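What follows is a group of structures, each given as structure tokens.
Derivation of every value follows stated rules applied to the coordinates shown; laboratory data play no part. The structure presented is a predicted model; accordingly, all values stated were derived computationally and were not measured. Cβ atoms are built from the backbone, for glycine too; each structure is taken alone.
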Structure 1
Amino acid sequence: MPLVLTRSDLAGLVTPAQVIDVVEQAFADLADGTAAQAPLAVAAVDDRAHFLPMTAVSPRAGLAGSKLLADIPANRERGLPAQRSVLVLADATTGEPVAVLDGGLPTRLRTAAASAVATRWLARPDARVLGLVGAGGLALEHVSAIAEVRPLEHVLVWSRSDATVRTFVERTTARHPDLKVTRVGSPASAVGSADVVCTLTPAREPVVRGAWFHPGLHVNVVGAPPRPDHREVDGEAMARARVVVDSVSTALHESGDALLAIAEGAIDEAACGLELGDVVTGRATGRRAPDEVTLFDSVGLGLLDVAIGRLLVDAARPTGRGRSVDLSA
């Protein structure tokens, strides 16, 4: 019978290192052609609510899965998350339902893990300062994930919200007491003094400028929803960096960071032709020089949801967490 796992069931089941490992393997499987990723589709009557089924098959995990992601910006005014999701997993051989998971925590964990994989392959080995533009739900998980792949000593964080920053600082210092955490007054300050930057905002207009980039910087562009008219970085940022994407087809369909830079003439489509999986598998080189500027454009892949779904289900079953439900009853 399929296992239903709520948000509280999922808490604390896996470590960032475990998630990074399965996410990195998923990128490699996609590059090798041993996993299948469906094209990202959007169902919307108007711009107020977008629904995205993110579907993939992973023979390694033995699962097919689909995460239904709802992107509803007006939810913030309702006191609800702007993005909500549920993940459904089925046996890849029989189609038998395996599990239904609340999508919030898996999404945060696998998104941060994807940034960590990109950082592992693209950032300088001696990177010690992490700059965060945005301090919301993705921020703490990014600190934990990036700390697994680089010897972090200092986190610089910027956010428009005082309350959000205070909460982030409290939670980060509790989880990582050896890290120095400093609030800075502008996105430029978070970028200018960092070795690795993660943009974690739902921005529609750029919050980070390429003019602020310095030699050796690595940037993970993460936060904007998968909408062609939303972006966190300007065209100059895309032009100044060597760009790596999670999926070429997804980036050229839903990444506003890529599509708007192309529309402005800052870059062409070929500039977004390198996938992280090609770097992970050795088909392409990661960082090529200490002073190179690199940028990972992370839109999101259903295959990563399937990978972490397998990890979470396997971790949950021995603990007795969740509830088995006979859907055929």
Structure 2
Amino acid sequence: MRFWLFLLVILLGAGAAAFLRLMAFNQFSGIDPVALAACAPVTGIAGPEDIEVDEAGGRAFISSLDRREEKARGAIHVFDVNDPLSAAGFRDRTGGVPDAFRPYGLSYFENGDIRRLFVVNEAAKAVELYDVTENGDLVHLETFRERRLTSPNNVVAVGPRQFYVTNDVRPGRDAFIANFHFLMRLGSGQVFYVDGDVWRIAAEGLRFANGLALSPDGGKLYAAETAGNALKVFDRNPQTGALSLSETIPLGASPDNINVDASGAVWVGALPKPLALPGLAGDAQATAPSEVLRVDPDGDAQTVYRNDGSEQSAVTVAARVRNKLLIGALYEEKFLFCELPPAVR
């Protein structure tokens, strides 16, 4: 009798724990839509997972990959805000280098005549560095690798060979135990600071470390904590690259990639129901809800877009270019090109 009572207690405890985990990931919550009135789909670019803005040039670099095809090679596209239908925006700019290329996060750096693009390459577990030519074509310069970088996700540049990169889960995203880390919201995520050939851990203990972005003055680094439904804010020492946590901003959804506009506002592509995402990998008809948040420099978060997935499924990024907003997604064959209303510019 005692054995059965003990077993019942264990089962009830496990059930309660599972229920609480599902609650933490909004699995039982409804989706209240928030619309952007003027959005047009731009089709023909597979899996626009991350978008990085060149504000002065009026263009956006787009990380693209058909993630349902295991052997597919990814691409980087350059979208001209002033000429959205230009054929140049639909061709790969990497010149086929490297051959094995599955891009995730990317970051644009410009200083004087130096224009560079840093790209996380999942295929090599590395960061690729490109020189950006005047017309937006990319010339490969070098590859950054480190044995501790087991699961790179996003990158933000702070110099011509200096950057931060997230390691989302220490065992590696491909490891079976990575699912356990995510579901249990374990803090195994890291942020590395790379100064040329020197790598060091700048932050750790993040619950699935994802998108990165810098404040306009370079004094703060923002990191998306996907399993924590939060945005981490770090004070940054520009001389040493050292980070110290200053604030955690709850978002109510699972953030993916993040971008900071010229005003200092953070634009967050997020998943209201992240546990719906795995179902999209094998089913092109499946959808997952999407959300875009704008976080003011003072930490106030506002939802500017929320959809059940019928318009744009599983959004991973939102990037502002002037008065436009580009919204990309992991598995879609399109991104949204939206006019921002004055209230959220």
Structure 3
Amino acid sequence: MSRWCALPGLSATGYQANALHSESCMWVEKNCYADVWVELLHSLQLEPAALMPFTLAVDFEGDHWTFFKPPLADLRSLYGIDVQELNVWRPLADHAAEHLAHGRLIATEANAFWLPDTAGTDYRQQHVKTTIVLNDLDLANQRLGYFHNAGYFSLEGEDFRQTFRLDGCGDASALPLYAELIRIDRLLRRPEPELAKISARLLRSHFEWRPAHNPLPRFAERFNADLPQLHARGLAHYHAWAFTTLRQLGAAFELLSHHLRWLAPHDDARLANAAERFDVIAQDSKSLILKVARVVNAQRAFDAAVAFAPMAQAWDDGMGLLAQALQQPAPGER
């Protein structure tokens, strides 16, 4: 046997992504790790919106916004999914064959240079670290079905050999790729009201970890200080900066808004009001991507304190509304 698959029946052709990755989203792709979990949960016929309370705790870390990742404890609490680091002590393809055969998936670092779903951006153009989830391994025909970003895809041939570092591909001195083992043998398919109760408790827990002070003014101050460097280093540097700042900020709050709207009918209607305020952050950060690119390209002046002020106000308003809504116990604890 040379083919192993954890979730049979998936095909890159005609795959329908989750609504969180629809073209109507402000940020179709959020970040590689959060995105693969959205699609994996979707393919397991589970509700990804329940997982998103953690996004309200994102903060400006000085040179980037939090690269938000679903807490593994939340995955276990909500869905019964267990995730542990995989000790890659032998070739990754051997691990994949072993675990996919037993219904266990593997999340792993990968080089987007060899991922054909990134055609037009990274594929065969630049080496960028990303995360994929291995699902369908055909070793004899050198094909792989995998989750990445906003969908499910396949690769083969040289892309397969390079991804798995086969036949001398890759640097022999390179460290093993970081990987995680995803066990779904204790999967819990909770009724939506029960899932919402657990998600509401997680929301209250993550709310306690929100930034102590509004992070947008700090972001504006740092942007103004860094603008001369952005001017000097040009658009390539700017795009890397924008991914780790504006995109992470906006995508996190779009996910949070989606979560609050999903939870509101099960909890407190005021959650939807908070979602409207957080929409401002998601929308404004998206529009700023292009606006700031023009500023950098033309080396123009830009006052971030003024430009970011609506987002700062929306953060204060949204967190205030959340505080009011979360004063009462979560459903099932009242």
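Out of 1, 2, 3, which has the highest value for FRET efficiency 1/(1 + (r/R0)^6) of positions 95 and 311 (r between Cβ atoms, R0 = 41 Å, to 0.05)?
Working: 1: 1.00; 2: 0.75; 3: 0.45.
Biggest value here belongs to 1.
Starting from the value -14000: which structure in 1, 2, 3 was helix-only ellipticity at 222 nm (-39500 (n - 2.57) for each DSSP H run of 4 or more, over all residues; to 500) calculated from? If you can, show how the numbers build up before the last one.
Values: 1: -10000; 2: -3000; 3: -14000.
For helix-only ellipticity at 222 nm (-39500 (n - 2.57) for each DSSP H run of 4 or more, over all residues; to 500), the value -14000 is produced by structure 3.
Rg and Dmax of the Cα atoms in Å was computed and gave 18.9, 61; which structure, 1, 2, 3, did it come from?
Details: 1: 18.9, 61; 2: 19.8, 78; 3: 21.0, 63.
Of the options listed, only 1 reproduces it.
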